[in-house]
Structure I
């Protein structure tokens, strides 16, 4: 068995080194493949069952060793839907099994990938460069909470985002203790008050209004309170303008009292037409600049702006949102003025937000959560079965997918191949030398056999 055993051992070495060369070749070929995990070659000795004094080194066999747990470099990307995984985890993806009327069909079989170069296709699906469709948890656009527990194919529709009518205006401001209206004077007591003369009394809470004929007087005796654009149920906009009028003062023996007005009709033409209307609440302040009684909310019933009906709208001042502290400028300093309505919007883009959330952006400036990208992990990562396109399938050895990996998703980034070209070339040199040495064993064995045959001549 000596000479022939040496040849057999050498042949096993050639086969093993050939496999190693094939692995090196594949690693180098995929050095620029997104999310690629290189293969290493493990060599195992094969020893025949012989007595200890007759044991030989034996042959060799080669096996593939995966590096699925070895991180590739994370590089920035200019595409907003690209995502890389830092640490443990895999995207849940699925391949299409066909199409119907231009839309892909799916069999519901999950595969897993680290390739995160996802982009929107014409149907609104997020597909990576290898043709795999991303799966995640659907989110309720109003609450932002997951609407299910099982990941499904992520799809962003091109439907318009419906308009939302304004129901609440968040409004907070500080009113100057002495408002410097155009007619106010430090030398004249109560000159800062809203006192008329009026055709009707605009300070009647809940019913007072300013006629067109009295507008100039009203503007001279009040200060601006800011403005905000609101929307009706169809998304039509209207500009709500506020003004503050001080109607009583502590200097006159009455507590400092203010009324809030809004511009109801900016297009009035008749002298008796209502233009500015009282919001309906007295804001009464103590000497410390705080309200004597909390005014957290004020509801304007059937709000109408330039004949646009908006329904009931609540002014939300919050806790101590309206105050009366000294202000040398004598103005109303608005610290917050915002509302919850918006016009209808068309989809303009999709991006990855915080915590792996896919966010849809619309022409009306709104951004809504669409889906939650979920990562999975495995107890035996390196036992996953490789598929085309950088995807993996679970096996008995890998164990089932575990929802909720420890890794994090990095937006506008991609994980590169974990192949190290310098390392692969080093292994290539070693493999080549080992293969050449194996061929020399066969050549030497052949020469020895020739010598044996020559003995018979």
Structure II
């Protein structure tokens, strides 16, 4: 019985001590909570100022001292740094602030949470500064004024038949508006360090080596320069390959590829200057064996610049390899040295004689009457071609009207035709009773030529 009483006594003592301990702990917690009624929690930072365990009424001086000593370090690219001091921008403590809101957020009974968690707050109206002074200070920063390297997108270089990408350049150009916005926020928050790169204050290239757009652009460029156009001019060739095409390709800031149409047109014009033959002076071997120079006329080759330029651009965009003749506005019969070949009509004004050759064989020749030079109706000299032929026509002009059976115009309303009203041809008739410019031929001569000639056949008019 005695042992039982002892056990009960000890048990009561343990319980009493435990209650006392709990009471002390609660009292201690309440006393600390009472302390935090007018003090800040542990690990409390307001706008960069550590106010841990500070009385609410005592922090004004902390904030004032902070602004007096405040410095914001700018971390820039290439390991450069600059400092903005609070005193240089008129930074000061705003006594009429809303720090009291934090008092209500820190419930005193919850002080224990501050032992394990940092208490960071930002009061928007805690600090004020002179905006003009800040802008002036920003304007003087080295990062805006010295050694500025502009950002550049990934670029493209043609070499050895294909394009390669050239790495982008990040540079160090700062976006001034973004910088000012970032600094204002940092200063008001009381931050002491501002990494301009991490805060996205730099102007960066829009496209890099790894951009999908850059990869697509490279692929398109290589498609274009893979095109190969071989132009055929008889035995002569002109080749448009990647070496030429690459000089026509333009890549804009958005990596859009365009072909410089003006350059393509210029190239086709150069081909025309080299291979067009309309109006050129030709050395022509006459039927009498003489070599004469025949100037002017409308016969020859002429590239259709507009149509061929369009076709050229189309071939490039498709990346095709092709051999072709250019699109011609006008073709000649031959690509030989004089374009005339071995089928042509030869009109010797001096001798008043016509020869007609077909495939190198003389078909017919004979005397004719050409335009009257004494009345200003000389037959036009030069190399022409048969425009068309028609059987049965009425020729009209100032003061005349004539019915002909075989009409073969080669220069406007000037042509070769029969002249049933004439009884003689050749000699000096043309000087007295010549035509208005046409070549008058005996019916048999006109008929034979008409029946054998084709549209486009060269017609050479010359004087010895």
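Things to note:
- Taking percent of Cα pairs over 42 Å apart as the measure, the highest value among I, II is held by II.
- For the set I, II, ranking by mean count of other Cβ atoms within 10 Å over residues 230-237 places I highest.
- In terms of distance in nm of label points 7 Å out along Cα→Cβ at positions 294 and 310, the structure with the greatest value among I, II is II.
- Test item: relative contact order in percent (Cα under 8 Å, 6 or more apart) calculated as 24, pick one of I, II: I
- Test item: helix-only ellipticity at 222 nm (-39500 (n - 2.57) for each DSSP H run of 4 or more, over all residues; to 500) calculated as -5000, pick one of I, II: I
Any read-out appearing in this document is the output of simple, stated calculations on the displayed coordinates, not a laboratory observation. Since this is a predicted model, take the numbers as computed values, not measurements. Cβ atoms are built from the backbone, for glycine too; each structure is taken alone.
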